[in-house]
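Before anything else, here is the set of structures, which you'll find just below.
Every read-out reported here was derived from the displayed coordinates using simple, explicitly stated rules and does not represent laboratory data. From a predicted model like this one, the values you see are computed outputs, not experimental measurements. Cβ atoms are built from the backbone, for glycine too; each structure is taken alone.
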Structure 1
Amino acid sequence: MRQRSLTEWLAFQEQCHPSAIDLGLARVATVYQRLQQSILPQQSPVVVTIAGTNGKGSSLALLEATLMAAGYAVGSYTSPHLLRYNERIRINAKEVSDAQLCTAFTAIEAVRGEISLTYFEWGTLAALYLFALQPLPIWLLEVGLGGRLDAVNIVTADVALITAIDIDHVAWLGSDRETIGREKAGIMRPGGYAVCSDLQPPQSIADFAAATGCQLHTMPDDYDYGVSETGEGWWFSHQGARYQLPWPALTGSWQLANSAGVFMVLLLLRQRLPTTTANWAAGLQQMQLPGRFTWLKQQPAVIVDVAHNPQAARSLAENLQRLPCRGQRVALFALLQDKDSAGVVAPLVSLFDAWRVVSTQGERGLAATLLAEVVTTSGGHQVRAASEPLSQLLPALLENLTEDDQLIVFGTFQLVAAVMELFYESRA
């Protein structure tokens, strides 16, 4: 019988479960148990699970780069992807192949029986399957949504890392930071270790740690960071020791908090996976994360950023305030309907001379006209809802820019990915 291609598998998975998001561990845990019993070799890797609203991807990227600099083989699972599904599962920073993914999906299909899985659950099981077939001493697992009921949480974390918490995914996680923090804290384990890199973490995280007997490390009580007195680099400190480090490859002052959290995780793992300050410095300089204030062009400047909630928008605004613009700064913007549109626009509205708003597709899609109304009401200048396809809009925008202008593309992964694809196609 002909084997499905990756495209066919992904199309099948999109229709496999009645809803795209269906939080809960029972289905995916049962299938994973069947995989372990019938196929997978027994392994005892170190597992770091990463939850949070913002900073998960950059924290995982730094962990991956630092551990590889120390000579360890690393399995990394992230989501969503930008250009290729394969980006979600990496072994030693290399995307797994279509063939590997199809093999994993075939193995899952063979044991799932009557259980239907969501698209994300298929991917999570595929990552765990492919990691288990390799001699990997450490797995880095990024939570997709929340924490407590996310598919990734079927694996027990040796260290749980919780990054910055903001209000997002309200329909599933709650409408305030305390409730959301409690959901994120669900990745902690009794007797385990946890690190929180949020500078003002919700009290619910500390309460959950205390209730479960998990040893939680927060700033500034357990570790801290700051900019070096000379302004050349920064420092991380723990238990009286201060480590001098270079600036992260990713821009933004919040990356220091993310990085400090990562190094606290690595200190907690030092008995099993020792790393040095030189490894940390190499990780900071080598980490990569496409779509986070990524430059696609210099003159005129074209920058993409997947900022899609208020906290991420404030971070983007901070970056833009540091970036001089001698000409016009134009926003190319899209969001999903379940996002806090006004909250995203508010910190950015004064930084743009013009806005071009595009629609998003799918069941969570938001019409450009509705989003443009939010931008206009918030005080945006020269706001226009685009009706033409992006393949026509983007070239037209670029043609009208001078060398001193800037085009900032932000919002959904969907928009950022589409713009990146158009750029890469034009250079091919």
Structure 2
Amino acid sequence: MNSLLIKNAKLRNHDELKSILVENGRISRIDEGISAENLETIDAKGNLVIPPFVDPHVHLDAVLSAGDLSRPNKSGTLLEAIDIWGERKPFLTKEILKENAREVVKWYIANGVLRVRTHADCSDPTLVTVESLVELREEVKDLIDIQVVAFPQNGIFTKPDGVTLLRKALEIGADVVGGAPHIEYTREDGVKDVEFVYHLAEEFDKLIDIHIDETGDPHSRFIEVMAKENIVRGWQGRAAASHTTAMHNYNNDYAFKLLGILKKADMNMITNPFDNSVLQNRTDGYPRKRGHTRVDELLARGVNVCIGHDSIMDPWYSMGKGNMIAAANLLAHTAHMNGHDQITMLMDMITTRSARTLAVEETYGLEAGKQADIVILDARNDAEAVRLTSECLYVIRKGKVICRTTPAVRTLEIVENLELVDFKLK
């Protein structure tokens, strides 16, 4: 098995440099000045060493489809993107789905992302998206851990077979139950959507992750239904609410009450800066609101909030490359989270807080006895990593280096002695 020594590692929340000894694919010891002979050794040179990044929200069934669509998303809206995706679905095959998803898995690895939760559209009778991602999960499990969400993209009660398809997706092997109450035709069906998701989660003993209130409409308040179900069914810590962008537009009295209920429900909240910033509040005109949930207020009330990438080159978002630090950097700007302590919180939101949302805390992290999944960044601290959207110098899986990156070298030739520029403070 894989044995490795990492020396001169800067761990988060530690002042002194540490050594990390890896034996048989697991972290066996973390201490100062560990020495070992005849082992592969990596000198971290004072750079930040962290557990891998976690993406708690992506749609691997749609990635890289932006250049292969019947038409572009001219309005840039969520609803037009859903229509375009519906036009593409009849032409999807396992080969296309898995080829695109497998390519993005490589991007994730290069960006230090080794835990991912993907949604799989289960609104098509073939369920080819669910089958493809369940198969991919097993095929790449030695490289990356993937959770698959059974996601009723078009709602559960908008078509006669919606209930049957969601149930079949779980029987095929989806790990998490999803929903989309704001897509249902009526408020009443939206409430049923949430309640049915909890019914299936209890029946199949699954985690929950619902696309909820993904709109700018302040009257979309399905998150309160979800929080109530979480409390009365005892599902605390096992459910995630994705997007909740309508919360941005709630009146402040209602929002204050809701935040307390979400804390009591022990909800996990997922904000998706890339998609939310371009899809939401498109009809505002000016002044134009920011298109994400109340991240800072949720955090202040003690609610677990994490960051997802959401889309990577698809009808909803035509850009992206699977870089979670870039997502954190964007949220720093759109959520007014550029304070010193908030930068540290952003790093939590793409590592430990996301791990909590995926319920993988027991196996995740830099601790003796845990699987040696480790990332060495080209940065000395959280602030530098977020500011520079730093590269991953080394990505290590089960004690084995699976990706090495050599950052760009910029040489100034404007003086007699050549000078290197790396944008870091000396």
Problem set entry | When volume of the Cα convex hull per residue in Å³ is computed for each of 1, 2, the largest belongs to | 2
Exercise. Here distance in nm of label points 7 Å out along Cα→Cβ at positions 79 and 95 has been calculated and equals 3.7, so which of 1, 2 was it run on?
Worked result: 2
Problem set entry | Highest-scoring label, criterion being Kirkwood radius over Cα pairs in Å, for residues 255-326 alone, among 1, 2 | 1
For this session: Assign the value 19.4, 56, calculated as Rg and Dmax of the Cα atoms in Å, for residues 159-374 alone, to the correct structure from 1, 2.
Result: 1
Problem set entry | Answer label among 1, 2 for the case where relative contact order in percent (Cα under 8 Å, 6 or more apart), calculated from the coordinates, equals 19 | 2
For this session: For distance in nm of label points 7 Å out along Cα→Cβ at positions 71 and 175, find whichever of 1, 2 sits highest and give me its label.
Result: 1
Exercise. With FRET efficiency 1/(1 + (r/R0)^6) of positions 207 and 319 (r between Cβ atoms, R0 = 30 Å, to 0.05) derived from the coordinates and found to be 0.55, which of 1, 2 does the value describe?
Worked result: 2
